[in-house]
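What follows is calculated from the coordinates using simple rules that are stated; it is not laboratory data. Note that the coordinates shown come from a computational prediction; the quantities given were computed from them, not determined experimentally.
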Structure P
Amino acid sequence: MVIGPSGNRFATNSFDQPILFRLLEFDPPLQFILETELAKVLATIALNPRPGIYNLAGNDTINYKLFLRLMEKRAFLIPAIIAYPLIELMRKLGLQKGSYKSQLAFIRYPIILDISKAKQSFDIQIQHSSTEAVEAYVSSNLP
């Protein structure tokens with residue numbers, strides 16, 4: 001996920017809900033790349049095009065519990081079997097905007113990208129960790 005000081009993205013919007021959930025059975029890894037770093041990488045690729053399909057993401061991951069702590073958020077710990085109907089009910093009641101079952105599925109089944117092909121093909125290095133990317137967002141967007 002792309003995150004950083006400007007922070008107006010789907011990823012951050014979904015975590016800015018008044019009520020967050022953490023599924024009892026899961027503490028998934030999350031992968032972040034700092035928005036300014038992504039821009040530099042995209043510029044490098046645009047100036048040195050090569051054929052192929054490449055993944056771009058952060059080098060590492062942080063677990064959801066650490067992410068919540070960095071974001072200064074609390075989350076209700078609930079079993080997955082209850083979470084799906086509860087989030088749907090809260091959305092229908094207007095208590096949650098934009099929170100859908102698919103976001104819970106993302107927590108249960110995260111996508112982690114392998115960026116080794118892009119790093120090797122374009123000789124790029126991702127300088128900031130996922131933790132640093134989240135911290136950059138937090139330092140410029142939280143009160």
Structure Q
Amino acid sequence: MTAATTTDTANWTKASAGVWVGRVLSGLFTAFMVMDLGMKLVRLPIVEETGRQIGLPAGSGFAIGVGELILLALYLFPRTSVLGAVLFTGLFGGTAAVHWIHGDPLVSHILFGVYMGVVAWGSLWLRDAQLRAIFPLKR
């Protein structure tokens with residue numbers, strides 16, 4: 001084991017509680033997104049049926065799943081995690097708009113993307129000191 005690896009491992013285990021909460025939230029966000037994009041990539045019938053109900057073109061679920069996979073890769077790679085979060089925010093805003101136009105329930109459908117965005121950004125904020133410096137919480 002090199003000195004750099006030892007230092008990285010020590011920093012990983014000595015992280016604050018906030019950083020660990022951020023890691024757990026990132027894991028939960030990632031698990032949900034893997035489930036969501038996986039359903040689209042394997043072309044489950046429920047994806048087509050739901051897409052049709054809200055006015056999406058037939059077969060669009062697969063393309064949305066590919067897009068989500070790319071965004072998730074950006075989000076998970078540390079150098080591009082903020083870009084991934086920004087792009088996910090756009091995606092979630094689009095889903096909120098589609099559900100709004102379709103007349104779906106506010107709390108369970110329209111705001112679900114907002115909840116996901118808060119988890120994605122919150123987990124990054126907790127894990128990344130530079131992001132906390134840009135967006136500090138004032139007491």
Structure R
Amino acid sequence: MSSTLGEVLKKTWLTLESAVATFRARIVNIDNYDWGIVDINWKQPIEPQSLKEYVEFVAKTVVAFVLPHTTRLIISSRAPIWFYCAFTHSLAHELDVLATYDPKVQGAVVVVSHVRDYAVGNVVELPPELLAEITQVKV
């Protein structure tokens with residue numbers, strides 16, 4: 001099942017809907033490595049008192065759908081900095097590389113790295129077709 005899901009994720013987005021957010025995950029090849037892309041579109045403002053719940057939902061979804069296929073992750077979401085801090089803390093030791101998408105640089109900025117190929121602050125360039133599919137980019 002896992003390899004079948006991995007093949008599906010390389011071709012299309014897996015989408016999960018909740019009352020709070022639309023969560024999408026996909027596997028793409030960048031720089032000859034498979035990367036998990038997580039794209040979260042919040043349907044309402046997220047509140048600090050629910051931070052633990054939001055982070056656990058996203059982290060569990062990443063662990064279930066992305067980590068079986070890759071340990072390199074890019075997250076894209078319009079979220080408060082405190083969400084990113086808590087999310088990074090929750091998964092930093094599970095991943096080789098964690099990067100956050102930044103539309104200003106048209107790529108993902110590495111925020112955690114346990115490999116030599118990428119250093120914190122490196123920008124992972126994303127293919128134009130992927131940029132057009134990410135929630136934050138309106139083409």
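Tabulated values for the structure
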| quantity | calculated |
| --- | --- |
| Structure (P, Q, R) behind the derived value 59 of percent of Cα pairs over 15 Å apart, for residues 36-107 alone | Q |
| Top of P, Q, R by relative contact order in percent (Cα under 8 Å, 6 or more apart), largest first | P |
| Given -13500 for helix-only ellipticity at 222 nm (-39500 (n - 2.57) for each DSSP H run of 4 or more, over all residues; to 500), calculated: source structure among P, Q, R | P |
| When mean projected area of the Cα convex hull in nm² is computed for each of P, Q, R, the largest belongs to | Q |
